[in-house]
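Student: Take a look at the structures listed below.
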Structure P
Amino acid sequence: MGHLVQIIESGGVTQAIARETDGSLTAVYDPRTPGKALVVDDAPQAKVERAPIVVSESARRLHAGALLIDGHNDMPWEIRKQADSQFGRLDIATRQPTLQTDIPKLRDGGVKAQFWSVWVPVDTMRRGTALTTTLEQIDLVKRMVAAYPETFATALTADDVERIAGEGKIASLIGVEGGHSIENSLAVLNRLYDLGARYMTLTHSDTIEWADSATDEAKHGGLTPFGEDVVREMNRLGMLIDLSHVSPDVMKHALRITKAPVIFSHSSARGVADHPRNVPDDVLPLVAQNGGVVMINFFSGFLVPEAAARDVERMAFRREIEASGADEGERTTALARWDREHPLPRGDVHTLLDHIDRVVRLAGVDHVGLGSDYDGVNVLPRQLEDASCYPVVTQGLLDRGYSEEQVRKILGLNVLRALRAAEQVADRKTP
């Protein structure tokens with residue numbers, strides 16, 4: 001098996017990155033010929049950790065001036081879970097070791113705008129509480145903005161995002177994660193938009209009555225007629241269609257009928273890590289044709305090939321115990337035991353950059369962004385442990401030869417363009 005080695009410099013540290021033909025990576029230190037590639041022999045090599053990225057002052061300046069927009073963060077549910085939705089019990093103005101996100105981390109990370117997920121569990125759909133719980137999560141985000149007015153401000157438009165970032169605050173947008181939240185009602189979809197939701201993920205982990213999930217049995221072969229109506233209504237409203245979590249058939253179906261760019265708010269590239277939550281190679285050119293954006297998820301289980309395979313096994317195990325009739329406590333215990341016995345390989349920030357490269361190669365640099373999924377995942381790559389770590393991504397992109405303009409696009413300008421385009425397609429005067 002051959003290896004291609006790219007000699008690069010990261011913040012003044014020279015390293016050689018070796019890529020095997022199967023896509024796996026090794027790293028060796030080589031102080032020679034930075035910026036050149038060479039082919040090395042076919043002798044077997046032990047895989048070693050790649051050298052950490054060192055952030056230079058010039059990269060920090062670029063990062064500080066960029067409009068960093070993250071597509072997905074699950075901190076609202078963690079506040080609900082850890083503090084009964086009360087910021088007085090978990091003050092995010094101070095560093096919180098139980099959270100991947102808090103205000104100091106966001107500031108250190110240079111985040112200028114954040115889509116906050118108002119995810120609710122899919123089983124709320126079966127209990128008839130999906131909408132109520134979603135409204136509670138929207139209320140939580142609104143209370144957060146009100147509780148920390150020096151840090152956050154509500155953004156409803158692309159212009160709002162730019163204005164708020166220019167004021168030195170973090171523009172806060174809302175994303176509904178899963179079509180189960182609308183309880184099969186376009187009227188509910190409209191009201192969620194009125195409350196500030198600016199994207200909706202069509203499904204979460206379960207197939208729903210009008211769309212197939214990537215991680216559940218396909219029942220519809222894409223979207224049902226009502227699912228098509230949902231897409232059209234989101235276009236009319238100016239609400240971004242989020243295709244994370246949906247099956248490839250739903251991805252292609254939605255891309256055929258939407259009039260506005262779509263986003264994948266927190267998905268990675270399936271050509272690098274074969275996980276059903278990732279975007280297949282044959283979909284990426286369609287995203288480019290649509291003008292959409294794939295926002296790369298930071299979860300190791302979606303980034304690292306070995307971790308992706310293990311996470312697929314975990315999903316199958318979870319389905320088995322759910323089908324067994326075990327109660328919630330038994331399911332939680334069984335999954336915790338499985339996780340202890342099958343730890344996911346973490347990978348590193350280089351793995352994330354591999355996914356960005358893949359999307360750029362097949363869709364173009366105008367169609368990739370960042371959707372960390374912080375506080376929604378439990379295993380993260382080295383150097384991406386929390387929301388303070390984004391500057392490492394900027395340095396890594398520069399190391400791989402991306403221009404400053406391209407880095408700014410990836411950090412946020414691409415998704416800002418998609419949001420503005422969705423607004424321009426909107427026709428809210430037509431009921």
Structure Q
Amino acid sequence: MPKGPMWDGRRIAGKRGVSTTGALIGARDRHQHTESRQVWNRAFTSASVKRYEPIVIRRAAQLVEELKKRCIASAKGKQEAHVDMSRWMSYFSFDFMGDFVFGGAFELMRDGDEHGLIHTLESGLFLPSLTQHIPWCLDLFIYMPFLGRQMKSLGGLAYRQVQKRLKGGSVNDDLFYHLNDEAHVNSSGPPPLPVLITNSVTAVIAGSDTTASTLSNIVYLLSRYPSCLSRLRAEVDTAFPPGKAEPTESVKLAQMEYLNAVINEALRLYPPVASCLQRAPTKGSGGQMLGTSLFVSEDTAVYAPPYAYHRDPRYFFPDPDRFWPERWLNETRKDKGVVLNVNAFMPFSIGPANCVGKPLALLELRIVISYMVQNFDMRFADGYREDQWEDDLRDYFVTQRGSLPIVLTVRMPPA
């Protein structure tokens with residue numbers, strides 16, 4: 001079933017009369033979506049993702065080195081290193097997405113967020129979280145200064161990065177290489193500038209905020225459940241002995257059962273897009289059957305909220321609200337008392353409009369978490385309430401987070 005009307009309210013609004021037809025995020029027509037998606041698919045083939053692997057590794061190693069600097073500086077002052085890991089995961093993910101989308105754009109891990117990039121992007125998500133429910137209001141809101149300012153700032157940021165990339169080019173086949181048809185695949189040539197801007201900002205937001213949220217969720221959960229951290233560390237240390245090997249082999253990482261169980265369980269409890277997977281019958285179709293028993297009439301939209309499905313005891317049992325990575329292990333799934341319905345697991349959505357970047361996102365999660373577990377001990381800062389994390393979560397389509405104060409200690413490699 002095609003995307004529903006909420007997507008009309010999530011486009012990056014621009015000037016009156018300027019069309020963004022061809023942009024993936026707002027493509028509700030099935031034919032148009034398929035055509036737009038083909039461009040993105042070329043950037044996410046197995047071979048393409050393999051080419052991005054060194055960039056992920058370089059940025060993950062940089063994250064570890066920057067965090068180690070803070071640990072060393074704190075130790076010199078005889079203090080513990082208190083780090084907001086929610087913020088640092090945003091730094092990592094934005095830096096990487098700048099590399100991936102534009103061939104290099106951001107250096108937040110090195111310089112900090114001196115230009116307010118994260119604030120601009122996160123603030124720009126708030127208005128669409130409202131207009132997605134009343135799509136016809138978007139064109140009105142964007143021209144109200146007190147409502148549309150953040151959306152305009154977000155659009156301006158995207159415009160500047162696109163212009164910079166168009167002028168400077170890239171030494172890598174980044175995502176923009178495909179979005180701008182620099183390989184001359186399409187007979188119609190490159191897309192219009194508004195489409196380039198919309199697709200580019202969509203990629204940065206979709207690939208950075210969601211990854212940062214999941215990485216932060218995993219750090220939170222491992223800090224809350226030290227026994228899970230210990231088990232994961234044992235698996236990582238066995239596969240990549242500290243001081244001898246870094247966790248950089250993607251094939252081996254993909255086969256590490258407990259690592260992937262931790263990632264799946266974090267995605268189950270805290271899907272980055274918690275509620276807004278909306279679909280609706282094609283206009284003019286009269287309606288569409290869902291399965292064999294449910295008819296959805298035209299002009300009716302349906303939601304499949306991952307957060308609710310993922311915590312439903314009919315699909316995940318026992319303890320659907322508890323962090324229990326073991327439920328994903330083969331040995332556990334043999335237990336007849338354990339229910340794990342993978343068809344109800346949809347952190348990357350499902351169907352033709354699912355997340356095109358899933359393979360790259362999983363690569364990032366595996367590498368970064370393995371690097372963190374191999375190099376650091378971690379625990380909550382004194383005074384941090386364990387349930388504060390959930391209290392601070394906000395559903396703005398992509399889940400927005402509060403701070404995550406973690407005490408980091410550098411692990412010493414064995415002699």
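Each value in this text was obtained by applying a stated rule to the coordinates, not by laboratory testing. These figures come from a predicted structure and were not determined experimentally. Cβ atoms are built from the backbone, for glycine too; each structure is taken alone.
Student: From P, Q, which structure was percent of Cα pairs over 38 Å apart = 22 calculated on?
Tutor: Clearly, the read-out refers to Q.
Student: Can you rank P, Q by relative contact order in percent (Cα under 8 Å, 6 or more apart) and just name the one with the largest value?
Tutor: Sorting by relative contact order in percent (Cα under 8 Å, 6 or more apart) in descending order puts Q first.
Student: Suppose helix-only ellipticity at 222 nm (-39500 (n - 2.57) for each DSSP H run of 4 or more, over all residues; to 500) works out to -12000; of P, Q, which structure was it derived from?
Tutor: P
Student: Tell me which structure, out of P, Q, gives 19.1 once mean count of other Cβ atoms within 10 Å over residues 76-83 is calculated.
Tutor: It traces back to P.
Student: For which of the structures P, Q does the calculation of distance in nm of label points 7 Å out along Cα→Cβ at positions 244 and 396 return 1.6?
Tutor: P
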